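We did not get these values from a lab; they are worked out from the coordinates using the rules stated. Just so it is clear, the model here is predicted, and its values are computed rather than measured. Cβ atoms are built from the backbone, for glycine too; each structure is taken alone.
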Structure P
Amino acid sequence: MAGEAAGFWRRFAAAFIDGLLLGVAQAILRFIVGFSLGEVIGLVISFGYFTYFHGSTGQTPGDAALGIRVLDLDDQSVIGYGRALVRALMSVVSAVVFFLGYLWMLWDPRKQTWHDKVAHSLPIREAR
């Protein structure tokens, strides 16, 4: 493996940054188009955000700020849009079950969450 697996707190901080960015965008949408429609559009934007960034460069702005890149588990390449979308959708399942899918990385030997496992991916720390 080219890089070390990113740890829990680093990934948490990256997710927090992405959540702030998406939260601001969603709040603006709710103000412009109303609460219900803003929620639906915000959800679509969120899936598009993670699919685009993880599928094209392997890192969202939050990941980039913390030196994380989501790559293929085997060949360290960017996972592409299809697997990035599957990963984003599975992250919902990871969260729904009391965040067990996210916490899974704490005892997994590769530090993978459920959505990492489904997408055959691993967030790694980049050398700075």
Structure Q
Amino acid sequence: MTVLLVALGAAVGAPVRYVVDRFIQARHDSLFPWGTLTVNLAGCLVLGALAGSGGLPGWVATLVGIGFCGALTTYSTFGYETVRLVRERAWLIAATNAAVSLAGGLAAAYLGLGLAESLGR
């Protein structure tokens, strides 16, 4: 059952990632990977909120946390795009991408956690 929940969540998360990434990136004429940053920050927010929810059934954590968020977010694409920027000698953009992704991801997870905890009171 667990594998099916992960697969179901991923079957939704992966297409959402693709559509959001393409939608966001098509609206920016920039080397900066705005689409990847957007889905990664959104995934951190959702996973933080899920973690802060506390009393949810385990199957929800599996479906949404592992399946959906796991397929929505993409560390491999973040890594590839940052290396690509370095190879293109866009060092400032690469460093900005790395810094904003790390700090923004942590902030989004913390925000999601805090929101869920405050709503649960």
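General observations
- FRET efficiency 1/(1 + (r/R0)^6) of positions 31 and 47 (r between Cβ atoms, R0 = 25 Å, to 0.05) - highest-scoring structure of P, Q: P
- For the set P, Q, ranking by FRET efficiency 1/(1 + (r/R0)^6) of positions 55 and 87 (r between Cβ atoms, R0 = 41 Å, to 0.05) places P highest.
- Value 15, 38, 32, 13, 2, calculated as P(r) over Cα pairs in 10 Å bins from 0, in percent, assigned to which of P, Q: Q
- Among P, Q, structure where helix-only ellipticity at 222 nm (-39500 (n - 2.57) for each DSSP H run of 4 or more, over all residues; to 500) as derived comes to -25000: Q
- Given 14.8 for mean count of other Cβ atoms within 10 Å over residues 39-46, calculated: source structure among P, Q: P
- A value of 14.0 for mean count of other Cβ atoms within 10 Å over residues 71-78, calculated from one of P, Q, originates in structure P.
- Structure from which 30 was derived, relative contact order in percent (Cα under 8 Å, 6 or more apart), options P, Q: P
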